[in-house]
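Structures incoming, each one as structure tokens.
What follows is calculated from the coordinates using simple rules that are stated; it is not laboratory data. Please read all numbers here as calculations on a predicted model, not as lab measurements. Cβ atoms are built from the backbone, for glycine too; each structure is taken alone.
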Structure P
Amino acid sequence: MTFRHLVTRASAVAIAAAAVVAAFPAAAADPIKIGLIVPMTGPFSYMGRQIDAGVSLYLAQHGDTVDGRKVEIVLKDDTGVPNTTRKLAQELVVNDKVAVIAGFGLSPQAFATAPVATQSKTPMVVMNAATSSITEKSPYIVRTSMTLPQVTVPVAEWAANNKVKKVVSLVSDFAPGVDAETSFKERFTAKGGEVVSALRMPMVTNDFSPFLQRAMDAKPDAIFVFLPAGDSAAVFMKQFAERGMDKAGIKLLGPGDIVDDDVLGQMGDVALGTITSHHYSAAHNSALNKKFVEGVEKATKGMRPSFMAVGGYDGMRVIMEGLKATHGAGGEALVNAMKGQKFESPRGPVEIDPQTRDIIQNVYIRKVERVNGKLYNVEFETEKAVKDPGKAK
């Protein structure tokens, strides 16, 4: 047996032992630890900032104790690297004895960590990563964000119903991008539209010019675009405008990542009129969302919350209510206590599907408009109680 096999076997034994400990409530005075693994530095640090803000706000508003035991967040920065995410998850389970691992900014990080959740029988709450199949990788995974098919199909239907005939699809080349591309094409073509070209871009790039030129040469009615939310979306918008594509009458469509609330203010007038479908907007008209937005902005000195913050906020809600139901126990009992939860979120009514452990939620058609001098995604249509279409086949 090689040294590597010995190390792997030792890690597996440690994780299995940790699972036995996690299945039983600790002494009343012991804190309940939750490992939050998100990118706080590196190119995806905006995800970590948003998710952490949502988690912190929920605890500030609703309390951080369960049956007299303090809930302690153990924050870990994975810098957006899947191998680091998995290693941190192992350390949190074995060394910190966490009851839950949570966070996961991107799908590769969630995929890398799923085996740790399964082996250690530790609930894993995905607060952002959006590939449809993630919850199928472990029976211990619960998701409070979205799936790309869930938030993409409604904009495909809107396009087909609103005189959009020819589309070029432009997505980042990783699992969520493929999900978005496939979901859009299937629904759009089924309703009579044509995807004249399907282009895939590097996951991390700030040079969209060759892809935009190829899209423009195809003379479509619209471009359907998905790329991870963040600064790159603002760069994309700038390059879209530089080619005069907006003035040429080419519509811009997509799931909401392309006009994420966190960076929408950087985009300027080129973003006006962009049509997206998504599950959250900072402009969502409800008293709960107003309180949520004000809470995040106050705690972060002005950061506008995005769908990532609401994924963290609701993820913390699901964890806390589950812990209350199990009196602090983890393991399978905690996963079962998360299934079927129904509640009002800042995004609207949601439910954790007891069969798939994925979120059921409203998806809104939105248009970028200027409201009181600032850009917002203004919702104008609602598709209620949408399940993940990727699991409905």
Structure Q
Amino acid sequence: MSVVPLIDAGPACGRKAHGLATLLRAGLPVPDGFVVTDPAVDPRVVAEHLGRLRRRAVAVRSSGLTEDSATASFAGQLETVLGARGLDEVLAALRRCAASPRTDRARSYRAHLDLDDEPAAPVLVQELVEADHAGVLFTRDPRTGTDAVVINASWGLGESVVSGAVVPDEVVVTAPADTVRVTVGAKQTRLDLREHGLVRSPVPASDRVRGCVTPDEVPRLVALGRRCEDLFGRPQDVEWAARDSRIWLLQARPITALGAPAAAGGRGSAPSLVTGVPSSPGRARGPARLVRSIDDFSRVRRGDILVCRTTDPAWTPLFRLAAAVVTETGGVLSHAAIVAREFGIPAVVGAGEAMASLTDGAPVTVDGTAGTITAGCGR
């Protein structure tokens, strides 16, 4: 069959869809949908399956056969189209997502991880949860590998968190006593579905300074994350969305790179030029290379420290050259941080004044374990 109801999805439907189907069959809250395994599908069949979905818009996402594996997440590398409405928009999104393994960024990612080509991907179509707030949850701390659930969250759709468009709230729940530590992020903008499509808008000042995950949601998120881990038998990277006090699961895949606890001592005492969220462990030294747009890509050389406001998936080829990555926005569970960990390079995100505080070409040391950037290349 070229179209498969999500609850029936198996391995041929790609890892993302198969994982969600496993959650659905276990009774967990997953939005309804279907999988298109052949991009040449009869539009009438797609229309029939669309007709049984209840929400006013859908999310169309790649579900590659090698995506979301234990060693390669493909975080941000393949296409997602949010808010598609009507058959024509959905068909266009299906074609775009199915073809996304052939983009330059996906090929660069595969080449770095020595993965085989995939000419086309199955595509997942799901009801779009118009989230009040949303984000990502890891059932282990990816920086240290410790038994702690890490939650990143922001207002509106979770795209703000995964893309690194905002500095999200961070909630860390540490076993065995489940102690909770909350760090409120800036959350300056939000993305929402409106009548005429997706709209990014400023977050009111009062909402920027308060956490968007309510105290009663924290244990519910932790329980859902641990249930996913039990089902799949390994630490999980979970996307979630909350709407009208109900939490939905949008993805569950293995955590691909887990750090180890940092060794005590051994760091210099030089004052930091910039600090941010430690997101991929390790230290790297090199010239700071300030990149403001794709027009600056040609200036990046192997061994440079990539410094930017935020990263787009199209920037992934730069991760093959950079010795470390520093961004002004984003959180530890953003796509940029995940890819940095998979590529084995240090990363500091949410370093708010990096572009203003660092000088292009000046030598710096990035400590992705401590979340600091210091002057020079001292040991």
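Here are some notes:
- When mean count of other Cβ atoms within 10 Å over residues 70-77 is calculated for each of P, Q, the greatest value falls to Q.
- Structure responsible for -13000, with helix-only ellipticity at 222 nm (-39500 (n - 2.57) for each DSSP H run of 4 or more, over all residues; to 500) calculated and labels P, Q on offer: P
- Top of P, Q by distance in nm of label points 7 Å out along Cα→Cβ at positions 190 and 286, largest first: Q
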